[in-house]
Structure P
Amino acid sequence: MSDAATPAISNLLREDRLFPPSSDFTAGANAQPGTHETAAQDYLAFWSGQAKQRISWFREPTITLDDTEAPFYKWFPDGELNVAYNCLDRHLDTNGDKVAYHWIGEPGDTRTITYRQLHEEVGRFANALKGLGLEKGDRVAIYMGMIPELPVAMLACARVGLPHSVVFGGFSSDSLADRIDDASAKVVITQDGAWRRGEVVPLKVNADIAADRCSSIEHVIVVNRTGNDVTMVDGRDLWYHDVIDGQSADCPAEVMNAEDLLYILYTSGTTGKPKGIVHTQAGYLTGVTTTHSYVFDIKPDDVYWCAADIGWVTGHSYIVYGPLANASTGVMYEGAPNFPGPDRLWQIIEDYKVSIFYTAPTAIRAFMKWGDQHPAGRDLSSLRLLGTVGEPINPEAWMWYNEHIGGNGTPIVDTWWQTETGAIMITPLPGVTTTKPGSATFPFPGVSADVVDEAGESVPLGEGGFLVLDRPWPSMLRTIYGDPDRYVDTYWSRFAGKYFPGDGCKRDEDGYFWLLGRVDDVMLVAGHNISTAEVESALVSHPSVAESAVVGRKDPVTGEAIAAFVTLRSGQVGDESLIQTLRDHVASSIGPIAKPKSIVFTEDLPKTRSGKIMRRLLKDISEERQLGDVTTLANADVVQQIADMASTATED
């Protein structure tokens with residue numbers, strides 16, 4: 001974003017549709033009207049109360065927040081606990097036979113795992129890790145697909161005080177090696193292969209390449225999942241089933257200080273070096289249990305499905321630690337959402353009577369593209385709450401989700417948060433919040449957020465600017481692993497005393513927060529700062545469009561021109577007439593200044609395996625530059641196809 005830009009981000013798109021909670025839902029909701037106000041009166045008392053209510057302590061803390069070395073905040077610093085104990089042991093007497101996970105493999109195999117069974121498996125594997133000589137504080141890398149042994153590995157590490165670093169199974173051997181090296185991990189836990197659209201992803205091969213590069217690695221532990229041939233190095237490599245064979249299920253939970261390291265999770269950095277986001281014990285557990293209970297309105301008989309990958313923070317917080325600490329029954333699915341058919345997720349919801357479903361806007365737009373008939377062919381009546389996560393959701397995608405998945409009567413919680421925040425920060429509370437399609441609405445109780453201009457001053461309602469969190473919260477990152485200066489520079493230096501996540505945001509006249517994506521995705525067009533998210537939302541609001549991505553490209557007249565890439569709904573045909581229709585539609589929806597100069601129709605958009613659109617590649621294409629790295633894409637072949645089409649596109 002140019003320093004010469006107008007201070008505030010233009011507020012172009014208006015949304016006036018309102019969805020108040022039903023009185024029936026409110027009557028039984030975990031969060032009640034007044035929850036925000038109570039938390040605002042004394043936010044430290046609110047978080048202290050949540051921590052004492054939701055955590056089983058070995059030593060209850062007497063200090064809530066230590067801010068003497070801000071921004072290196074400490075929460076509940078004199079408390080002692082064990083996260084795995086909170087997720088498993090304390091449930092055994094009352095919920096030992098309750099299902100912790102319904103697991104579905106991509107080929108169709110299934111497992112049902114109770115809390116007692118999960119506790120026993122975690123105990124055996126934790127003893128196996130200790131038997132390899134690992135000691136409290138040693139780091140462990142985990143490079144796996146979505147199989148039950150992944151949460152087992154995480155909980156086993158937490159049980160004996162081994163900080164884990166989960167690396168998404170779609171990452172390359174180079175990415176894995178970089179993360180192992182940065183954390184000096186001693187062990188890698190992986191599997192022979194992982195299923196993905198009927199093919200085997202060679203995780204062990206990638207782990208071998210990484211381990212050969214990393215001098216810190218002492219052992220590679222391998223789960224036998226797909227049965228593909230792998231090379232086992234004598235003395236280094238061990239089969240998971242062999243290391244747990246004969247181990248006792250009784251493994252005492254290590255006593256951990258509230259501020260001890262729980263895990264490192266790496267996120268991309270602008271310098272090319274991944275940032276190891278550090279999360280600790282008690283504050284993190286307080287944040288994820290509280291938000292999981294209030295945002296998803298968890299009840300004892302719910303079947304809850306967060307359809308993310310555990311390799312991302314969403315999976316850490318809302319598949320493993322939050323749900324298990326709250327004694328929930330979850331669903332885990334190994335494979336792709338459209339394999340063997342585009343109704344696979346709806347089939348799982350029907351089969352397991354899922355009541356709460358949490359997924360990404362990119363997935364929702366893919367469902368739109370595949371066709372309404374797929375959810376319509378399944379019984380989704382068990383659903384009582386829907387959620388979205390990962391990026392701002394277009395209002396029309398929200399409306400599709402509401403109609404075709406929620407049956408026009410299911411609350412939707414559109415959540416904003418990050419790897420760094422650990423837990424949900426801005427969200428509706430079902431039963432409390434009147435929602436607007438596309439808005440994450442308001443900060444969670446006990447969280448304080450603002451929208452500021454370049455000088456760090458609050459912008460008036462109805463204007464856009466930069467999102468900040470202006471006070472600490474329990475689940476916040478504590479530092480960047482091994483690099484405290486980078487932590488301060490990255491998150492705390494732009495606006496004094498405020499955490500800057502790097503996102504643009506606007507607040508409407510009613511005070512609702514509307515996330516506009518990364519400030520890097522703001523375009524400067526003829527002196528106006530225009531968010532890519534608003535133009536994309538306008539495009540998706542046209543009935544022909546399933547998904548869109550927008551970038552700014554250099555223009556000698558306007559500084560930047562808007563280039564749009566559009567995926568159409570099933571049965572629609574892209575031609576010059578539709579291009580003009582879409583340009584006019586954007587102009588009438590949010591103003592002529594936002595009219596795309598070029599529109600390219602494409603069957604798909606370049607996306608990472610987590611579903612995020614790689615807009616920088618589209619910018620490379622638009623500006624006819626050499627393409628950047630495509631190794632993390634799920635669909636790298638689509639990039640050249642888009643480039644070929646863009647080269648022949650007409651301009652306004």
Structure Q
Amino acid sequence: MKRLLFVCTLMMVWGCAPTEQVTEEPEQEEEELFQPERPIPYPIDIPDRFRRALENDTRNEDGRPGNNYWQQFAEYDIAAELDPSERKLYGRVRITYHNESPDELSSLHLDLIQNHHKEGVQRNRDAEVTGGMEIHGVEVAGISFDEGEDRDQYEIDNTRMILRPEDRVESGQNVEITVRYSFEIPQQGAGGRMGYDSDNLFYIGYWYPQMAVYDDITGWHPDYYLGNAEFYHGFADYDLSITVPEQWLVMATGDLQNGEEVLTEEIYDRAQQAWESDTTYQVITADDFGDFTRSGDASGTVTWEYRAEDVRDVAFSATTESLWDAARTSVGEGDDQEYVKINSVYRESAELWPDVTEFQQHAVSFLSDFNGFDYPWPHMTAVEGEGIIGGGMEFPMMTIIADYNDHGRDALYNVTAHEINHMWIPLIVSTDERRYGWLDEGHTVFATNESRRDFGLSSNHSTTRMQYLRFARLNEEIPIMRRSNYHYTYSSYISASYFKPSNNLLMLRGLLGDEIFEEAHREFVNSWAFKHPSPWDFFNIMEDVSGKDLEWFWRTWYFEAWLLDQQIESVESTENGDTRIVVGDHGKAPMPVLLRVVTSDDVTHEYKIPVDYWLAGRKEAEKIIPHSKDEIERIVIDPERYFPLINRSDARWERGD
């Protein structure tokens with residue numbers, strides 16, 4: 001980031017037709033010993049680890065990956081059996097871990113998220129105690145590690161397993177890890193992100209030992225899963241074999257490899273027809289319950305096989321009394337146009353869900369365009385999970401969403417689009433949600449509001465702004481850049497992770513203009529697709545694309561909890577017949593003043609007081625405009641409502657005031 005020069009510049013005009021443009025030098029008196037009247041944003045905090053990444057050229061100062069950027073990769077072969085009667089999962093995972101880093105690794109770290117449900121582990125949300133993940137056997141590089149407490153070979157600490165292979169894993173080498181395990185399935189697991197309901201629905205996430213992230217900034221990420229802040233995963237290829245009783249439908253991350261073997265001929269044919277249809281097609285109806293899979297083996301089970309490439313996690317659902325609707329949707333244009341399979345799996349009690357296929361079609365297509373990066377995977381599947389979750393949760397190609405019977409169609413579209421935008425951030429642009437949940441949630445709330453508008457609903461940007469302001473007015477908010485697990489209250493976490501960062505993006509669009517903002521956002525997504533960006537990469541790429549020094553903005557809105565309170569102090573005639581508008585800034589957050597002046601001939605004039613006035617330490621600025629006070633009908637600060645003014649009633653003046 002460039003150093004901010006605290007200099008006063010000429011007032012500039014913020015123009016739109018029909019507008020008269022006026023350029024004039026600000027009237028100001030310089031004092032030799034001017035004392036700042038307000039906080040002046042100082043440079044943002046840049047961790048030493050990020051500075052070293054810049055020095056090592058794994059990251060660039062322009063916000064893009066460096067010439068030496070690297071990231072780890074893994075291949076998973078998972079065989080699991082779900083026992084619905086016992087509500088238990090038995091699994092074996094074989095991991096081939098590729099050390100693409102320049103470092104020798106003396107230890108290997110795996111996440112055991114199910115240990116969130118083990119008695120005595122650290123957590124910051126209540127959780128059902130099921131015993132967590134039972135480990136039945138571990139092998140590393142062909143060597144069997146003893147079960148139990150041999151800390152020289154491996155240890156389990158909260159939700160982390162640490163393996164110590166006999167030989168270091170050198171740069172460029174691979175190592176194979178095999179773990180056999182089982183766990184009792186919690187009813188609302190991992191903070192309501194997986195579980196079961198009513199003995200006819202299982203949604204299984206965080207169900208296998210998974211490599212923790214080793215990256216160029218932090219090395220092995222040390223953060224346990226505590227229940228509130230979400231996840232940070234590396235990219236991998238997966239082969240899944242999921243065994244369930246016959247007449248259970250399995251949907252999973254990846255491409256179904258043996259559909260003809262597990263589905264009856266009629267159901268399989270319906271699915272193929274549906275995936276070539278632009279309108280919703282019923283694949284499984286209530287009349288098909290008990291007769292949609294082929295007969296199982298001697299034990300009465302069927303094994304479903306899926307393959308997924310370049311994803312950062314996998315999940316699956318197993319249902320026995322759910323309807324299955326399907327269709328397709330297009331992404332890309334012309335010769336690049338492709339189709340994505342859309343699936344909606346829901347129980348008859350979910351009254352609004354017949355519309356979810358349409359919701360998914362729109363969201364996948366719109367968000368592909370909005371993000372400037374086409375949805376890259378073969379399907380997008382939504383599974384109704386009332387009784388497990390109250391909102392929604394994303395996994396690559398999969399999402400679990402409540403029935404929303406009590407919230408309405410509008411809210412169901414909202415949560416569907418929200419979870420689908422998470423396919424881009426953090427599931428393609430793989431951000432660290434455990435530390436910086438705002439980076440994915442803020443972008444997703446903003447994108448969801450844009451998707452709503454395109455779908456014909458209200459954009460909700462104003463609602464998001466009011467939700468932020470409602471909390472900010474309590475004077476209890478803390479900076480966004482606080483780690484996600486360590487906000488003082490859950491309300492603080494929600495405001496800092498969802499509402500405020502979404503509003504910050506709206507402010508950036510107001511500052512940069514629609515075209516530059518759109519270009520910068522798409523450049524961020526494309527530069528970091530299937531990679532691991534940090535907040536500082538986001539800051540840098542926005543500055544590089546826009547060509548603007550925004551360090552004051554990052555300090556104000558991400559590292560501080562300052563409020564914006566611009567007010568019109570006075571409107572007076574000048575000696576030569578012009579009008580002087582005096583604006584006072586009663587908050588600590590500096591922002592440009594966007595002024596709209598409407599004259600009696602119903603012409604709109606747009607003016608701007610640059611942010612430099614406030615950055616120079618002032619709390620009052622004036623704008624002289626070439627109109628007599630008698631011909632001005634009203635003056636409004638921030639008429640398009642890009643900015644979260646804490647006291648908007650004093651940010652307007654009307655004739656007669």
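Using Kirkwood radius over Cα pairs in Å, for residues 96-335 alone for the comparison, can you identify which of P, Q gives the largest number?
Q
Out of P, Q, choose the structure whose coordinates give helix-only ellipticity at 222 nm (-39500 (n - 2.57) for each DSSP H run of 4 or more, over all residues; to 500) equal to -8000 when calculated.
Derived from P, not from the others.
Here P(r) over Cα pairs in 10 Å bins from 0, in percent was calculated and came to 3, 14, 23, 23, 17, 10, 6, 3, 1, 0; which of the structures P, Q was it taken from?
Q
No lab work stands behind these numbers, since they all come straight from the coordinates. Because the structure is a prediction, the values reported are computed rather than measured.
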